[in-house]
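Read through the structures below before going on.
All of the numbers you see were taken from the coordinates with simple rules; none came from a lab. Note that the coordinates shown come from a computational prediction; the quantities given were computed from them, not determined experimentally. Cβ atoms are built from the backbone, for glycine too; each structure is taken alone.
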Structure I
Amino acid sequence: MQSDSQVLIVGGGIAGLTAALSLSHLNIRSTIVEKSERLGGFAVQYTCKATDACVKCGACIVCEKIGQVDEDPRIDVHTHSRIDRVGKSDILRASIVQSSSIGDPRTFDCEAQAVIIASGFSPFDPQRMPYGYNNLSNVVTNLDLERMLRQNSIPECPSDGRTPDRMAFVQCVGSRDAKLGHLWCSKVCCASALRMARLIKMRRPETEIAFFYIDVQTFGKTFQQFYNGVKNEISMFRAIPGEVYRTPEDRLKVVYYETGAAESREALFDMLVLSIGITPSAESREIAAMFGLAVEESGFIASEDKGTAATDGGIFVAGTATGPMSIAESIASADRAALAAAVFLKAAVKQHHQT
């Protein structure tokens, strides 16, 4: 089997989907190669965070784009697939391996004139942090909570299914941490955590929520109005917890240092939510090497203009492959990459006719 498209897109998350649809609107065919079993990346797992009005979290956009891609005849999709080898002369030739649950993997070739790398990110693994993730059942990540709220409407303690009366969010887990060498801000964690906190308060007003942070990152024109409202509904602590213990009553004792009082303090919660950072995808360096792209010291793929990296050979990069971005920023990045690819293709056709 051989797939022939004008643009090969590596990754089927929000950036890859957007790039494919933008190219289709320009009458350009594309092939999406996605390593997981479904499209949408991590964003498809997010819950809508609307309270009395839409908060523009972007969660609903992902499902809409998946539906549009499924129906678009100009877009070929291969899930459970990875690029094995890449060769390039006058055209790019990629060997793609697609896994199967009922037999041996199959290999097919894809030819394209341009490539958009939209390989996304990996969420930070918090097991190395002193919060007891995977050891204390009621310590969860923000992604765990996203899935929980999408399915159950209100949070439930994994240990016994009870609704937590007291919850705490811990920010910057795996971000802005010199000990880990992760000096970057993941940008979206504050917005997501505060939106989920307000959503929980709306659905169950009696829930007490604490928010531990270094500082709160702004996220849009309406941030101040939103923040003024939500900080009156939850308890804000400008401190990062040092340790977490399980009490005999199956509660979580959180120890933190309060700078203003210059002393350590303790607080009890039923559930702890770790806002884990955005880190380079596990395949970033391998993919970058395949296509001759540089990788920054952080591990993200280097770009000339954040989110629209290009080389002379028609290789472009979109979305969180180049660094932390919100859904809206990833969409904008993918649109720019698609336009740059279209311009490249047009120039290549013109050069071909001239020769």
Structure II
Amino acid sequence: MKTSTAVSASFAAACLVVLWVFSHPAPDLPSSFDDLVFDTIFELGTETGAPHQVFEGIWDIEASSDGRLAVLDLGGPGVHLFNSEGGHISSLTEIGLGEGQLDRPSGIAWSMPGRLTLWDPGSSWVSSFDVGLGSLTFRGRWRAFAFGETGFCSVRDRTYISYWHDGKIIHEFGLEGPVASFGEAPHVVGVDQLGPELREIAIEELTPSALLCTPRGVMDVSFTQSLVRLHGEDGQEVWSREIEDFNPIIAYSDDGIGLGRRFDAGKGSHLLRSVVPWGDSMVLIQHEVRMREIPDEGEIIILESRLLSLENGDEMARTRDLPLVSGAQGDRLYLVRDSPLSKVTVVRVDLG
């Protein structure tokens, strides 16, 4: 792989949840990782400065079809908005439970150009904001209750959150609450060896998926298992795939009381890090191949990237040479690194 950008394959500390909304068809990106060239457009993130310049841990990145960028940073926490050239628009930094405030946000999404949606499981609100050329205005919010790790995406007037409930893991929310639930929970490896109480906890913790709202429907990719699916907006399954050459994280208990997650200490187990669009017909899925629950300081991080067809889920390409791509829009990719400081590098894929 060729690249004109020096970006380390380090990772944000959390699983990312992503959105894909296009008002125009995206350019076709290569269906191979061979000979990729990235041209740097701009970078965000400095060692000192204002809150929107200094990131303490980037959790989520979402780019609108008009080029505006939203960054959810764990520090604070805060949501920072930038224009297509990297200029700061506005920020959400006020902590609390009131309108337009943050508690423990975990997902952001552009439901349409100029409309940012925020999922905050800490306060159990989904909030909507209008984003202007230089402003950010609270629009409204509605209740959504979910526990554990959650996926999130939004498109137009539809909002989806992933968590386990009554055997389903994808739930559409409207202003009055849940509208529909679909997507059978994937089997958790090792759960059959647990007692009833731990089995229920393991299912709740290890079955949610990252969600991606695509022009073809809602894609869910399991955080810890190998399942990838595409559902239509009506909840009907379009296709389902198990990722090949995949080592799942295994649920276990040493004492029958505490629940653990076992990683393959030799080959590593796959932990989802990113799901982003790759042009108009493919999706990029990235897993960290981790040998232990918490990597040792200075440990070399292995990132496995796969391109899947949106039409049928077929794998098009695979590599371990691509940096972490936390967001994508058209031919722009948003790369994230955490060391020596948290930074976003915005690049354009050179299509020749």
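So here's what we get for this one:
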| read-out | value |
| --- | --- |
| Highest-scoring label, criterion being distance in nm of label points 7 Å out along Cα→Cβ at positions 66 and 98, among I, II | II |
| Structure from which 2.6 was derived, distance in nm of label points 7 Å out along Cα→Cβ at positions 178 and 194, options I, II | I |
| When mean count of other Cβ atoms within 10 Å over residues 42-49 is computed for each of I, II, the largest belongs to | I |
| Which of I, II yields -1000 [helix-only ellipticity at 222 nm (-39500 (n - 2.57) for each DSSP H run of 4 or more, over all residues; to 500), calculated] | II |
| Structures I, II, by distance in nm of label points 7 Å out along Cα→Cβ at positions 82 and 258: label with the highest value | I |
| Among I, II, which structure scores highest (criterion: mean projected area of the Cα convex hull in nm²) | I |
